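In structure tokens below, several structures.
Derivation of every value follows stated rules applied to the coordinates shown; laboratory data play no part. As the structure is a prediction and not an experimental result, all values here were calculated from the model. Cβ atoms are built from the backbone, for glycine too; each structure is taken alone.
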Structure I
Amino acid sequence: MPEHIRALIIILFLSFLVFTYIRKTRYLGIETVDFRNNSRIFYLISLSAFLSHNYWIHILLASLIVLIKVARDDNRLPLFMLLLFALPTEKVEIPGLGIINYLVHINHQQWLMIILFIPLILKQSVAHSDNRGRLTITDGLLLSYVALTILLSFREGSITESLRFAYYQTLNILLPYYVFSRFITNLKHFRDTLFYFTVACLILALIGFFEFAKHWHLYAELKNVLGLEDKFAYLTRDNLLRATASLDRIPLGYVMAIALGFYLVIQHGIKSRFYQRIGWGILFLGLLAPISRGPWVGALIIFITYLLTGKKPVQKTFLLVIGLTAFLSVASFLPYGDRVVQLIPFVGSTDEQNIDYRQRLIENSMIVIQDNLLLGSTDYLETEEMQELRQGQGIIDIVNTYIRVALEYGVIGLFLFAGVFITTFVRLLKKLKSIQDKESEEYRLGRALTAVLVGVIAMIGTVSSVSVIPLMYWIVAAMANNYINNNEKPDET
């Protein structure tokens, strides 16, 4: 049996386990028929990718499947969330028909946004909702950031590349931000969207843990079958395989940390404590599987932030810290426990050189940033300070999104970029303060959004903006702003 078929069988089986688990939970507010139909779409998209043996045939089949689905049920955001991680993020070129080499690149996530979001925007009138046409300070900062990056792209001299870049910025930033900040109109829509995101992450978590346990990347052969470039080799840390699932090591951990944050509010729709704990267990396995330590810290920050916005914040945070300290103390004496402790950043000694590299990255980058302080430069990688950071693989890994923004677009670009998240955070706190019922679902949702936002702000200071990482931080910022701006009475049904 071909390896990609074996991988398909395992992926479908693990997905089936998650869908069965979700049906058992009887999650509140989710229609059984809708869930069954969306589950079928997930299966069909997976089958199309693994069996078509051609990327464009898959795109055609998958487009027909999705369009038939949304023609019957136009609830697009939950479907987008469910399918978001169904396939790898590698991109292919759309041919230029002999006029140019290629038009643009496209990947699974971009295809989803094109087929689901653009028709949604064209269909819905801006006048439908008060908050769709109104710009906020956060919207202004985002628009200014995108405009600045597009204008600065013309410094490189190629008009064709600059036009492509403008297309990518519109598709990858403005489109998802607009949809998620405008088209979730009430509390039920929030619940549905986050629920299906959680389901997708539960599937991703099981696939990741399977890869970790069996030392086998399930999507690697699919990339070969579809002609996608597989950039990610089998990498280990302390002789343990770092899982990738359909993403990559760090993006997988990053997504799992976000899922854990949203599960803090999603779990309240599951009546059974037993099934709640199963969900926690699966997501924690998914967080551990890629052995990406930045997301571990990010998840901890998310939990602490969530506690700090609730009742008895100091007491609960103190108990969390005591519990973690006790766990680390006991783990050292358990079988394999010392190995686990050694992997923990700032505690263990495994791959200590990564922390040293990050410190050198900040120090050297500050020198380069000062040379082009306001608007950055296009050749910053060629400077002596950055060349000193070149690693054994021949790359200069800028594992800090803020640093990369400052290097490319200067402090003006960094101000606009960071301003999107800072203003969102400040406005979220004001929104939470204005809610009287601290036990309501609306308040719990606000706490989760605040916690995830803070976690994202912290994590992107330790990672490059690759794979789905930027898409997720724009979606989180967009949903937070939607929550802030939505003054309609929540639909509690």
Structure II
Amino acid sequence: MYPALESNPGLGKEAEEIMERRLAAIFSADVKGYSRLMGDDEVATVQTIKRYRLVMEKFIGEHRGRVVDSKGDNLLAEFPSVVDAVQAAVSIQDEIRQHNQELPDNRRMEFRIGINLGDVIADGDQIYGDGVNIAARLESLAESGGVAISGTAYDQIETKLATEAFRPRNLFEQFNIQVLCTTDAASDTLEAHQAIRDSGWSGVVLPTFRPDAVVNLDAPGWRQSLQDLSDVVGYEVNGYRKLVQALEERRAFFKSMGAHATDHAAFTAFTGEMPEADAEAIFQRALKGKATQGDAKRFTGHMLMQMARMSTQDGLVMQVHVGSFRNHNSKLFSTFGADKGADIPIAAEFTRNMHPLLTKYGSDPRLTLILFNLDEDTYARELAPLAGHYPAVKIGPPWWFHDSVNGMRRYFDRVMETAGIYNTAGFNDDTRAFPSIPARHDVWRRTAANWAAGLAVRGMIDLDDAREMVKDLACGLAKRAYKLA
């Protein structure tokens, strides 16, 4: 803890004039379990803390702060605003978290950060006062790898977030987003997209057609979703042929509203056509609530074939996300509903399951099929060879659980040697957290640059090739895969 400057009648007027009182955002950090780390290995601990101090100094400087003191495992800094201090703290913790992944569990160094807004007394380069002490106390309350802020700091951030600079459209422009695509049900009227168009705003926000709610017969609320589709097309979707007709009409509407892609989530990658009479029989059983799990699997696989056919006709890029056991925690699902963090990856198989679709459409130049997957074992064994062979196939970026530094590294190691970078779709992040978009892309760019630099250092490519590859991995591949270029 940093000492407060106590009043001293003997300081005199001259000393008081030298010292300055001001309002500042104070940042205080220390290492959780520092004594244990030093006891285990002093040399390694000192090397790690020196490395992490450089990380902290970099982000403090980038956010207009200055380091006041850094003794032992403590670091004290001040900022002109709380927003700068919090942004620096979040960036620091994110970067250190990534570095820690490279270390054994018992050597990982986690910082606690406290931030306070308060008065300080400045004496030369040092700062003192209760504002500093409160930041140090908050630091001790913070979780390992976390940030604790005072009430005054929270109030200022809340006020700042209410300003125009933090409105979604202004953030969109600050983030330098070229295109943002939403995922929308087949029955969506896209009124929000029309409102954006009518507003005259220059940002590009496009819809994406996602028919899962009506083609996956085991989807929660399937009957209501089917009714919603009937309502929007203006006729009763009461048979298989009517369903196909409605989906074709909705795809055309989505495309008229700027859509470039469709999106399909399936439990497995199973595909396979069946006679129309069989599809109609399964659909009718579903209407009566009598469809089996086998019926649902066959129908989804058949509809994926239909979606591929439609993409060859209307040009929409087809995305398929495979490999998640949704709502695995039954108690959590029954209490709070879907999408509450209990989706678990499962083993996936593509070579046999996708064979019917790829046999019919895999070499069709009109189709772009982007495959996303949560089973990393399939990257080298199946997806890379499939993308290397079938012109229509591209491998999507590391997704969900693998959207991380280590996940991306594994992806480069397992995919690129066989598929090559130009049979991938580059990087597009799949997130519900709008403010996280810049960070996710930054992690991908850095990991891609590190991978390409490794190839250049080993003499496998030259620097000009490395630069071009990283530019494509960062932006060019995604723009071309989704026909945005």
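Using FRET efficiency 1/(1 + (r/R0)^6) of positions 201 and 289 (r between Cβ atoms, R0 = 41 Å, to 0.05) as the calculated read-out, with 1.00 as its value, let me know the right label among I, II.
I
Comparing I, II, where is distance in nm of label points 7 Å out along Cα→Cβ at positions 177 and 209 highest?
Going through I, II one by one, distance in nm of label points 7 Å out along Cα→Cβ at positions 177 and 209 peaks for structure I.
Thinking only about relative contact order in percent (Cα under 8 Å, 6 or more apart), which of I, II has the largest value?
That would be structure I.
To which of I, II does the computed value -22000 (helix-only ellipticity at 222 nm (-39500 (n - 2.57) for each DSSP H run of 4 or more, over all residues; to 500)) belong?
I
With Rg/Rh (Cα atoms, Kirkwood Rh) as the yardstick, tell me which of I, II scores highest.
II
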